[in-house]
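Below you'll find the structures, each written out as structure tokens.
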Structure 1
Amino acid sequence: MSEKILNQTICLKQYISEREYKEINQLEVLCSLKDKTNLKLELDYKVSVTKNDYIGLKEINEYLYYVEDVLVAYLGISSFGGNNGEINGMTHPDFRRKGLFTKLFKLATEECQKRNFNNIFLLSDGKSRSGTFFIKAVCGKYDFSEYRMKLFNKTILENINSISLRKAEKADKREIARQNAIFFYGSEEGESFPEEEEIINMTTYMIELNKAIIGKIRIEHSDNSAFICGFGILPNFRGKGYGKQALKEVLRIIKEENISDVELDVESKNNTALNLYKVCGFEEMSVMNYYRVSI
């Protein structure tokens, strides 16, 4: 008896639609429950209400594999500046070891070559067997790890007098981009980096000392949870306790919003930040490994 030939489609997009966001999220939940692992897909940065097709795309970031109109594999490219690309994705447990993700990865690496990325990283949860197996197959080399941390021990949130937080405005976009370059890519301040767009359910705060901006911090909201990211203090103001004060002020803001579930990510080698988060009541939950791949 011959095997039924299924209708298979690969969809290439610059951004994802709200419908695709839901499809990817459903697949993520299924894979996470099956594998008991986490994924870092950055979906909230990828949604666009504008329909886009392959023809005329400026960049291809989203790769969706459908079988009989059901999403069974997904790969996404994330690039937040510094000419670096991060690749993450997943395959439905029933469709693994069939070469689906390999096809998407081949298309993605071709795109990365076109965009002349300096560094390409594949991401995998430290407990993911399938992720580690695939990365080894494409000769990925371990580079660093990032901890996902969760707030368990509520600290005393005293009033902060020396620093203050204010919501970022449109006029702060250039400064936010400059700080991202300093905090996350170690670049010179004079370089040009893309400005971040405003995203629903995300709020960036500028950290000020005597009305001078010394850093920034962002909160991402989702239902009754909050995720802290994009946090940094400018080099000339480090080692003076301002980071700790800013973090406690953000936790106070989150508490006032009656949000109890708070998480963040931190690079495992960043001992200063890691110790700061632990002092403020955060504990390690999982590890995301980054592997460098050569294309």
Structure 2
Amino acid sequence: MFVLVGIGLLFASILVGFIMDGGKIGALIQPNELVIIGGAALSSLLIANPFSMVMTILRSVLSLLKPSPFTRERYMELLKMLYDLFMMARKEGLVALDKHVEHPEESEFFAQYPNFMANHHALLFLADTMKVIVTGTVASHDLAEMMDIDLETAHEELVQPAHILAKLGDAMPGFGIVAAVLGVVVTMAAIGGPPEEIGHKVAAALVGTFMGILLAYGIFAPLSAALEARVRGESAYMACIKCALLSFARGDAPLTAVEFARRNIEPSLRPSFTEMEQYVKNLGGEEQRLAA
């Protein structure tokens, strides 16, 4: 939502300032310049990336219209799920986890935590790592390295749309110059015409440069930064799972393992130890308390 507000405020401030300076909105309406810049940007995007990545970028940008999914409530649910999972392993043994981690999408246990289950990568990351822990054949440092490889690979995939948008933003001033040069070519061809016609064509050429710079620093660069922030949120969420699993694999108590995860949550979203302890041990009562 704030993305739309920001874009609206960007264009509104520029147009209002332009009008206050005596400019006319009609002078900025140059569809031909937009066709050149927009067509060049889309073409470069298709040349450099497969169509699937283009669609991923589109979905990622549209996701910015919604609030970040990594809220305090979602982290609380994660901590509760981890605690219950570790308690199950302690009471019933690691063998009891087999049916849940072998087919996590069908697990009745994970179904109790819909937000976590909706995060496909987090679900598989937890399930695959628990399979390794259940076998008991991997040392703690090897398990940490294994999880780091998984998280790093996932991060590289998730951050690609942000990097591609940043590169596209870097190219936009160049596309604006292309549009401006073509406008100058048209102007030179009409050099013998009326002065007002030449002035109109020069203005159109300058609009091309203006649009290229505006789109680069006003649209693509902020969108790229916003996507990177979303990826950092995903990485922090996954890091919580990693810390808890490493602690559990060392033999720590369930509450201690969950505390490792809690410490990895950024301070603005992190519950206190008391809140976390009450929540994981009595979900219903804590939900009522938070609602109040």
Structure 3
Amino acid sequence: MRVKPFGAGGTAVAAIGQGTWKLDGDERAEAVAALRRGLDLGMTHIDTAEMYGEAEPLVAEAIAGRRDAVYLVTKVLPHNASLQGTKAACERSLRRLKTDRLDCYLLHWRGSVPLAETIGAFEDLIAAGKILSWGVSNFDVDDLDEALAIAGPGRITCNQVLYHLEERAIEHAVIPWCAAHGVAVTAYTPFGSPGFPAAASRGGRVLAEIGARHDATPRQVALAFLTREPSVFAIPKASRRAHAEDNAGAGDLVLTPDDVARLDAAFPKGPRRRGLPML
């Protein structure tokens, strides 16, 4: 599994991690087993959120006895992101996750609470040892500029954003901004929404052809493409062990320049649009 420096702190984190959005609706025992299998295969970055229902307790079960091997991330909802609300939300997440600290704590998206108040809470939580770093999610460049102006350089660890083969808007400005300021980019929903490119589509055929040359699956090729830049990571969800194994197989896949050029042509990023796409 490739590991790369994750944002401001430079912590080595697996390029392919594990997401948990909507995982709470799956069969619990198998979902826990899938997360554990992912950990076995090096996908030690686990992402969750207070919004994700029973996902935090499920993650707690999956990482029991191996917390120190996990880079654990969760998120605070915008309506909880006041100075005291952020701290209270963090304590609730810590209890649900059965841990004494988070490796990174994110603001899930911008809300009505002043950003300075949320960042102040994050810094207080770092001072208290409750979190080791903080970041944001669904932030466009103007939001990132504001956060940087408040916090100063070297404080924002990551920006978690929607990114998949058919939604490449962040390549225009968000990824370059993050690379320039030492901020990791975490791709959520990396297999697309509503779904992965069909096998019979032009893009699906290109994925299959490249995969055949590397003895890899189309989904592994997609993850390798998304994480080709040093600052970009991905957190696919897997509710079954076989899915986790397939995702982990992308961890050591390095595409050739020709592979990247073919995928770039098959899935053009298009012109820059106003606003950041999000789910």
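Each value in this text was obtained by applying a stated rule to the coordinates, not by laboratory testing. Source: prediction; values computed, not measured. Cβ atoms are built from the backbone, for glycine too; each structure is taken alone.
Observations, loosely collected:
- When distance in nm of label points 7 Å out along Cα→Cβ at positions 76 and 140 is calculated for each of the structures 1, 2, 3, the largest result comes from 2.
- Which of 1, 2, 3 yields 14.4, 42 [Rg and Dmax of the Cα atoms in Å, for residues 28-147 alone, calculated]: 3
- For Rg/Rh (Cα atoms, Kirkwood Rh) computed as 0.95, the structure of 1, 2, 3 it came from: 3
- With helix-only ellipticity at 222 nm (-39500 (n - 2.57) for each DSSP H run of 4 or more, over all residues; to 500) derived as -11500, matching label from 1, 2, 3: 3
- Identity of the structure behind 11, 24, 18, 14, 11, 9, 7, 4, 1 (criterion: P(r) over Cα pairs in 10 Å bins from 0, in percent, for residues 124-267 alone, calculated), options 1, 2, 3: 2
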